[in-house]
Structure P
Amino acid sequence: MKRCLLSIIALLTTVLVAVAQPRISSNKEVHNFGQIEWKRPVTVEYTITNTGNEPLVLTDVNTSCACSVAEWTKEPIAPGEKGVVKASFDAKALGRFEKSVAIYSNAEPHLVYLKFKGEVVMEVKDFTKTHPFEIGNIRTNRNEISFPDVYRGEKPEMLMEVVNLSDRPYEPVLMHLPPYLKMEAEPNVLLKGKRGTIKLTLDTDLLQDFGLTQASMYLSRFAGDKISEENEIPFTAVLLPDFSQMTAQDSLNAPVIQLSETNIDLSEKLKKKRKASHSITITNNGKSPLSISKLQVFNSSVEVSLKKKVISAGETTKLKVTIRRNNEGNKKHHLRILMITNDPLHPKMEINIKR
């Protein structure tokens with residue numbers, strides 16, 4: 001009997017070990033650059049998701065040639081969360097290429113390969129891969145501008161590449177630029193078939209509040225162009241509290257937020273009724289009060305009710321989320337709640353909602 005029990009315990013332990021593990025998943029296995037210009041570096045970014053139930057650690061990333069440089073998320077990636085792997089390629093020889101990126105992790109298998117390929121040319125003539133977004137006779141490498149996590153006082157920059165495929169000289173201009181954005185075009189005028197860049201600088205001191213700021217700007221397609229849906233470029237920025245002045249002792253005594261869940265599925269409930277609610281427990285596991293300074297929803301069908309915005313150390317509160325089954329035109333939109341806190345390790349928390 002004792003031997004039987006030991007066998008059962010050993011079997012259960014093996015099953016638990018097999019079940020509790022990280023899993024690595026990428027948004028793409030092969031990235032095709034298309035044509036790229038000789039001696040003009042390009043970068044590919046892979047989004048890595050932990051689809052397992054234990055933290056995923058990317059221990060090392062190697063590329064298959066000396067001309068590639070890799071960067072990756074060094075911190076553990078929690079279950080359901082995402083990290084990034086970037087590979088930069090500086091082409092030294094003309095012709096087609098195919099390279100691999102080796103990712104080592106604590107998942108099974110411990111080694112996975114991602115690839116990127118393309119063709120190095122003296123002059124790019126096919127811009128469909130490098131500049132996939134078409135706005136009139138202008139092609140760009142972006143159809144939106146996003147600064148996901150910025151802090152007050154920072155002035156981050158972002159480049160938008162543009163190509164002029166019209167028959168006349170083109171002056172890159174972003175119309176209706178909000179006051180917190182500054183643009184510089186290089187060069188100021190593009191001839192037919194030539195490309196340039198628009199550098200955007202965000203002045204975070206001019207953002208009004210923490211959390212998400214949204215706006216729209218419009219890329220001119222020709223001289224005297226007007227704004228329309230066809231040339232709209234959405235802008236987003238998420239402003240976070242600045243913790244740069246915190247001391248080591250402040251960090252030890254900081255609040256620590258914990259949510260009972262960050263993904264809510266109300267699809268079954270909404271099949272039977274027009275409104276469904278769900279409560280999430282918010283716990284402060286730190287040593288000082290936790291303050292929730294901002295709580296944002298981005299769809300009229302989502303309502304939130306928070307019992308307390310300041311939670312003492314060791315205490316909990318409830319966040320009630322209510323979804324209404326109306327506004328069917330927005331059903332495919334990504335429903336989420338954005339929470340800004342004074343936890344220096346988790347200043348931004350997101351709750352995803354499926355309906």
Structure Q
Amino acid sequence: MAQAYSPGLSVTESIIIRKERILPLKGDVLVKKGVKVKAEDLVAETLLPGKVVPFNLANKLGVTPNLVNQYIIIKEGDNLKKGQIIAESKGFFGLFKSIVRSPIEGEVENISTITGQLLLREPRIPVQLKAFIDGIVVDVIENEGVIIENKSAYIQGIFGIGGETTGEIMMIASSPDEVITPEQIDDSCTGKIIVAGSMITYKVIKKAIQKKVNGIISGGIDDHDLKELLGYNIGVAITGHEDIGTTLVITEGFGDIKMAEKTFSLLKKFSGKKSSIHGKTQIRAGVMRPEIIIPLEFKEEELTTPSNKMSLLEIGTTIRVIRQPNFGLIGKVTALPEELTKVESETLVRILEAELENGQKVILPRANVEVIEE
């Protein structure tokens with residue numbers, strides 16, 4: 001039987017998830033190996049350096065740089081309060097003294113008698129790292145972070161915005177092709193991760209933000225609505241850092257695209273269950289996809305390290321079309337011809353034959369599909 005490998009998109013009812021939770025700088029790990037954690041639990045913390053503020057002390061004192069040491073009353077490494085006296089000239093016969101005060105709260109980074117400048121640093125910024133998923137700490141990386149594993153239902157999206165969040169799954173749409181309205185978002189949605197069917201609109205997103213909805217899962221979104229929401233066009237950079245008040249996970253693509261039946265059914269099955277989601281997306285090297293993780297009950301012996309292998313493309317494999325026409329449609333591979341075939345661009349490529357959900361039989365370049373992992 002012919003087979004090949006292709007990028008995969010996971011939509012599965014049960015899988016072992018392994019998450020590295022690593023600090024941006026070395027700090028303190030707060031949990032031990034073998035401990036069970038909840039998504040909201042802190043697992044590590046550190047302090048990021050504050051902003052550096054240059055300060056021309058010689059100019060403030062009205063002296064040459066080499067004389068700064070005669071008047072300064074602080075030293076490198078000292079902590080400062082805003083308004084604290086940091087230098088004082090003696091003046092003439094005790095008169096006309098110059099007093100210089102700290103412009104910030106922070107610490108003294110550097111004192112230069114060559115330039116007469118001080119480098120002051122604003123207070124350090126605390127960074128606290130949460131577990132993000134319920135699970136077991138299977139490894140501790142000293143001063144850096146932890147590795148957490150669990151058993152979950154797992155769905156990868158196509159695109160997302162917004163950071164990590166958790167909440168109970170709440171079905172708003174009754175079918176995968178329903179376009180929900182703002183009127184369907186009410187106080188009962190607060191703190192939840194709501195599920196729409198087809199395209200989510202700007203008005204619905206704004207209502208969800210107003211009602212403090214933690215996350216939204218939808219089949220599609222209009223790019224004009226996305227620009228209106230963010231105030232700019234999304235480029236090729238990594239998303240997931242946006243602070244819009246909710247996290248958005250798009251499972252199919254841009255436009256009015258109904259959610260895949262399998263994805264919708266899986267979310268419906270776990271309605272009311274706790275879920276962890278994020279909108280981090282990167283489509284170039286080091287691909288990242290938004291994720292929906294729904295923790296399941298498991299025994300510790302079930303945990304094994306998942307293998308990072310390419311998805312197998314073979315007859316019967318479920319695929320999604322990722323190029324126009326038929327973008328976003330789901331189908332099954334019916335044949336994988338070995339010979340190269342000339343396509344519309346006059347390029348010779350390997351193709352596959354598939355039957356889409358709507359019954360249409362198509363021939364597609366293999367590069368124009370991705371595997372939906374069962």
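Tell me which structure, out of P, Q, gives 98, 52, 46 once Cα extents along the principal axes in Å is calculated. Walk me through the intermediate numbers first.
Values: P: 82, 51, 50; Q: 98, 52, 46.
Of the options listed, only Q reproduces it.
Upon calculation of distance in nm of label points 7 Å out along Cα→Cβ at positions 90 and 322 from the atomic coordinates, which of the structures P, Q produces 7.4? Answer for the origin of the read-out: Q. Highest-scoring entry among P, Q, by relative contact order in percent (Cα under 8 Å, 6 or more apart), is Q.
From which structure (P, Q) was Kirkwood radius over Cα pairs in Å, for residues 42-201 alone calculated, if the value obtained is 21.5? Clearly, the read-out refers to Q. Please state which of the structures P, Q yields 0.05 when FRET efficiency 1/(1 + (r/R0)^6) of positions 34 and 98 (r between Cβ atoms, R0 = 35 Å, to 0.05) is computed from it. Computed on structure Q.
Among the shown structures P, Q, from which was the value 14.2 of mean count of other Cβ atoms within 10 Å over residues 274-281 calculated? Label of the originating structure: P.
One of P, Q was used to compute distance in nm of label points 7 Å out along Cα→Cβ at positions 50 and 234, and the result was 3.7. Which label is that? Mind showing how you got there, number by number?
Numbers: P: 2.8; Q: 3.7.
So the calculation was done on Q.
Bear in mind that the values in this text are calculations on the coordinates, not laboratory data. For clarity, every value in this text was computed on a predicted model and none was experimentally measured. Cβ atoms are built from the backbone, for glycine too; each structure is taken alone.
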